[in-house]
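In what follows, structures are represented as structure tokens.
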Structure P
Amino acid sequence: MIEFYAPWCGHCKKLAPEYSKAALEIKSKGLNNIALAKVDATVEKEASDQFDIKGFPTILYFTRATGKT
């Protein structure tokens, strides 16, 4: 799962601690087949354009079997 965020976005700032908690919980349970990632869309514009990111935060879910869902 990837969160595309902008550092100035209020919603992104509110989500940040919860997203971090979720990542720590996944890690603590040893769920190595699940990954959470964050992408600063203001820096990684090419990636944001690739996935047509229009608003923040945007969370995309990917699977190995099908790619982006």
Structure Q
Amino acid sequence: MNYHWRDIPVFLRTPIGRRQFLWSMYQRGWPILSHLARVYRQTLVRNTRIVTVVGSYGKSTTLRATPVP
């Protein structure tokens, strides 16, 4: 949906209008945001390790024993 600049204050006055306005901004910005997220993951968080602990016992102890940089 295309908006004119003069219509934006009208949308921002109501909760439904704010939601609709933010959703349209999200949809327009998604291609740019997804590209930036991909570049971020490929460069800055490349060496990040993820550890998953499952089960009933030991999760809290493992969390406390794991060093956080």
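Laboratory data are not the source of any read-out in this text; all were calculated from the coordinates shown. Just so it is clear, the model here is predicted, and its values are computed rather than measured. Cβ atoms are built from the backbone, for glycine too; each structure is taken alone.
Which structure, out of P, Q, was helix-only ellipticity at 222 nm (-39500 (n - 2.57) for each DSSP H run of 4 or more, over all residues; to 500) calculated from, if the result is -18500? The structure behind it is Q.
-0.79, -0.90 is what came out when log10 I(q)/I(0) by the Debye sum over Cα atoms at q = 0.18, 0.21 Å⁻¹ was calculated for one structure; which of P, Q is it? So the calculation was done on Q. Each of P, Q could give distance in nm of label points 7 Å out along Cα→Cβ at positions 8 and 32, but the derived value 4.2 comes from P.
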